[in-house]
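Below are structures written as structure tokens.
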Structure P
Amino acid sequence: MIQDKQCNMFKVMKQHKSSYPNPIQLSKNQAVIAGEKYSGNESWERWVYCFTLDKKLEGWVPEQIIKKVGKEALIIEDYIAKELNVEVGERIIKRKELNGWLWVKNVETEEEGWVPQENVKPIAVEE
């Protein structure tokens, strides 16, 4: 039997390793410095490089959760830019989809984080 009408189970088809060991973590209503928009070869649109006001943390933040206020910006929901390291064949459960990335939970380790959507494919779950 399929888990539900929307397939939330995925299989990793291409390994992903995080390039950011200290991901930016932001709280709702936190002020940040919003920088440049992402402009790479991938189809990852609507990502903005942000800095905490003390400039201790920096990273990519989805444009949808940024509210511009003058020269600064406010974050409208809690967010962490933690990328999940995954290996080919691992199974993950999608929790959220945003701008070409999925927030997922690894079925085996129960660890959560972002992975590029292009690195995974949906699979049917049978009970």
Structure Q
Amino acid sequence: MEHNFLPGRTFADWPDLNAQARAWCETVANQKVKRSLGTAPRAAFEEERPALRPLPVQYVQALVAHAPGRGAARLKRLLQFQRTYPSDPFLSAVAQALTYGLYDLTRLESLILKQVRGDFFQLPEAD
């Protein structure tokens, strides 16, 4: 972006710069095929859109509020949990964590795994 978007560009203020950057991303950057994707980012997004699920908004807001800085690392980890684990155990564990004010993601993952273990790895009763 710094080699393609900024050189020679003028802007009145930060909102103007942001508007120009967004327009450039939509019309130029997101339309170019990226080697790592094998397609343009916009096309990849449209292909994946039907499978995308929103993160639980209340928990995300509380997690960011309890995180140092912007909370980006915690959000990435939460997103990884959502992508890795089945939906029902994930959402149930997040609801339980929200109820108890639990924002430690290691403990959240333990709650998720308890439910996954209970759902998928139940051993038959011994006679």
Structure R
Amino acid sequence: MTRSKLKSVAWVLRRDGKVLCVKSKNKDKFFVPGGKFELGESAKQALCREIAEELSVTLKEETMRHVTTIHDIAYGLPNTDVEMACYSADYVGEIVPNAEIETVAWVDLETLHCCAPAAQQLVTFILSR
């Protein structure tokens, strides 16, 4: 069976030895904030839109820096792999869960088990630097 590939973007925000993660309504795992592209969007445009929708903050596009790209299974999507381009960026506003986001959490290596596989991989990468 052929596996599908899902391209996505993620925002990496590290603070006090932890990484910001989000949990959507009706999901059992935390993910790194971000999401899928809409038709015609660049990675930076998609990330700015997703973060504004999910967390009610505005990313400063001029500060965006590609950190890494994660390849893993797309948790909850059978026969699908994810390619997640991960960016750091400064932001304006207060982080408040919005849209489909139920809650936010600051994840470290001790609480990593609460995350989906791609998020686990990213958090481990970020905190090991």
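Brief remarks on what is shown
- Winner on distance in nm of label points 7 Å out along Cα→Cβ at positions 38 and 62 once structures P, Q, R are ranked, highest first: Q
- For Kirkwood radius over Cα pairs in Å computed as 15.6, the structure of P, Q, R it came from: P
- Which entry (P, Q, R) yields the derived value 4.5 for distance in nm of label points 7 Å out along Cα→Cβ at positions 70 and 110: P
- Structures P, Q, R were shown, and helix-only ellipticity at 222 nm (-39500 (n - 2.57) for each DSSP H run of 4 or more, over all residues; to 500) at 0 was computed from P.
Values quoted throughout were computed directly from the atomic coordinates according to the rules given, and no laboratory measurement underlies them. This is a predicted model, so every value here is computed, not measured. Cβ atoms are built from the backbone, for glycine too; each structure is taken alone.
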